[in-house]
Structure I
Amino acid sequence: MRNVIIVGSGCAGLTAAIYTARANLKPLVIEGNEPGGQLSLTTHVENYPGFPEGVLGPELIDNMRKQAQKFGAEFKAGSVTEADLARRPFLVTAGPEVHETRTLIIAAGASARLLGLPGEKELLGHGVSTCATCDGYFFRGKPIAVVGGGDSAMEEANFLSRYASRVYLIHRRNEFRASKIMLDRVKANGKVEWITPYVIDEIRAPEGLVTGVRLKHTQKGSFRELDLDGVFVAIGHDPNSMVFRGKLEMNQNGYLIPRHGSLTNVPGVFVAGDVQDHRYRQAVTAAGSGCMAALDAEKFLEEHRD
C-alpha cells in the first residue's frame, strides 16, 4: 500500500516527489515513456531561477531526481496502462505490476507534436525546438522558421521576431486557423515573412546542427531551399492523459481539469504540470504546480487518516 504514487518524472513529477518524500510519505514515481519529460530533450535552460549561467536540461532533471531519492522517493521505469479510480485504495497498473495507493498525483506531461521528418527528434535542442520562450534567445540575429497555422504559431512568430533576424512562417495551406487579431498582429510585423502553401520536406543538418530546410509546395509539388538556423514547430501538444479518459474531467483537447488547487473531480487524485496546463508550459510553472499537488496530497492524507 502506497501513500502516494506520482505518474511522470518531469519537473512537476519530480518536485512533487521531493515534497512528498520530505513529508515522509515514501512516494513511488512511475517515470513514463519519456523519463525527465520535455526538459530532458532541451540542451541549455537559461530561464530557470537560480542558475545565472544557465543549466543543461538533463542536468537539471538529474539533480531533481537525486534530490527526491535523497529524501526517500522510489522510482520505477515504465508507463501507467490502467488506473482504477472508482475504488479505494486506487489501483494503478504499470507493466506487469499493480500498485495500491491512497492518493495519486498525475504529472504525465504533454508531448509536442512533431512534423514526422527523419532525424527531427534527434535535432531537438540542435536547431529544432517546440518552445519559443525556452529557446528563442539562442537565435539572436539569426534567421529561423516557425511551422504552424494556429494562434500558437502566430504567438511564437511574434515572440521570436524580437530575437531573430528573420522569421519565416511556414504553413501548408493559404488559410489559417488562427484568430483574426493574431493574424493581423503577425501581418503587421515587418520581420515575419509568410511562406504558403508549403510544408518542410527535409531539414538540413549536415553536421548535427540545422542549416536550412527544403520546402515543398503543397499544390504544385515544386521545391525551394531556405537557409536558416532554427525550426520552431508550433502545431500543438497532446497531453498524456489517454489512460484517464472517462475517469477524470478533461477538456476537449484532453487536458485534465483541476477543480480546487490541484484536486480533480475524484477526491485523492491531483494533477500537476503540462498534463493540465495548455497555456504556460514552463519548467518553473510545472515545478510550482508539482509543489501544489504534493502539499494538497499531504493535506488530504492528514484529513483522511481513516
Structure II
Amino acid sequence: MTESSPEARLWDLLRGALATRALGLVADLEVPEVLADGPRPILDVAREVGADPDTLHRIMRALASDGVFAEEEPGVFRNTAASEALRRGSGWGDFAHLFGGVWHRTAGELDAASREPSFPQLFGTDFWRWLADNPAERAAFDRAMVQGGENRAERLATLDWRGDETVVDVGGGNGSLLLGLLDRYPGLRGVVFDLPETTRDEAAFGDRLSFEAGDFFEHVPPGDVYVLSTILHDWDDERAAAILHTIRAAATADARLVVLETIVPPGNDPNGAKWLDLLMLALLGGRERDEAQWRALLAGSGFEPVRMEDGLIEARCR
C-alpha cells in the first residue's frame, strides 16, 4: 500500500469540513432515497429534491470521488454501498444531518484558548435545552443514537447475568439497547430512564420494559444493574461525577454499574474517539477518556472497576 505524502495527508484533513457539509446536504435532501431504484440524471434528481442542478452535481461529484455515490456517465448518478447507508432508518442519515448542520457550525467555533463549549455561544442555550426546544432535531438525535446499538447490546450481553435483575438504562433514549438485551435474557426487566421529551415508541416496550421520566442529576430509579451507554462522555469530570454520585446514592451494596464508552488508547494510531473528543468539547464541554481518567472518575464517585476494556467498563460499589 502506497503511503500518502505529507501534503496529501494534510489535504485530506483540511477538506474534511467540506465533506461533512456535503454529506449533511445530500442526507437532508434525501438524495439516496431518490436513487434507490437505480441511476438517474442529475436534472431529474435536482428537480425532485428541490436543488439547483449545477450545485447538486458538483456536491455529488465530490462525494463520488470518495465512494459516496458514483457517476455512471456524465451527469448520471447511482448509489453506492456508502450512500445506501445514508438512507432512512439506518441512523447514518441522521448523523450526517447533525454533523453537516448544527455540529458543523459548532465545531467551526472551537477555540484552543478555552475549555468552554462553543455551542451555547452560537445558539444562546446548551445543547440539551436546544434539543428540547426543537423536537425534529431531538428526534434526529435519538435516531442517530440508535446507530451501533446492536453492537452495544452484544457487548452488554457478554456480561454475567443472574437472569432476574432489573436493569436501569440511565439516559437510555428510545429503549433500543435494553430491548436488545431483554430479547437475549427473557428473565430480565428493564427501566429506560431519560428526559420526558425523549422520542420513543412505548407501544414496542411490552410488559418487561418501562419508561420513567426524570433528570439523572437529581435521582435514578432503583435497580440491580445501572447502564450508562455513551452518556458520561457528554459531560466534564465534575458533571460526570455528579451523575455517578446520583447512581451510587440509589444503588444497593451489591448493585453493578456498566459503562459503555470508548477508552482512548495511547500512541498515535488512528482512533475515532480522539476526534469525537473534540466534538464533545465544542458541543458540550465533555470529553472522551483514557483508562487512567476512567479509573480516577469511577474511584472518586464510589465505584471500583472490575472489567476495563474499550467499549465496556464494569464496576461495583465500593
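In this comparison of I, II, the computed figure 13 for relative contact order in percent (Cα under 8 Å, 6 or more apart) is attributed to II.
In this comparison of I, II, the computed figure 15, 12, 8 for semi-axes √(5λ) of the Cα gyration tensor in Å, for residues 37-76 alone is attributed to II. Comparison across structures I, II (criterion: Rg/Rh (Cα atoms, Kirkwood Rh)) gives the highest value for I. State the single structure among I, II that was used to calculate helix-only ellipticity at 222 nm (-39500 (n - 2.57) for each DSSP H run of 4 or more, over all residues; to 500), giving -7000. Among I, II, the structure yielding -7000 for helix-only ellipticity at 222 nm (-39500 (n - 2.57) for each DSSP H run of 4 or more, over all residues; to 500) is I.
Each reported figure results from applying straightforward, stated rules to the coordinates on display, with no laboratory input. What you see is a predicted model, and the numbers here were worked out from it, not measured in a lab.
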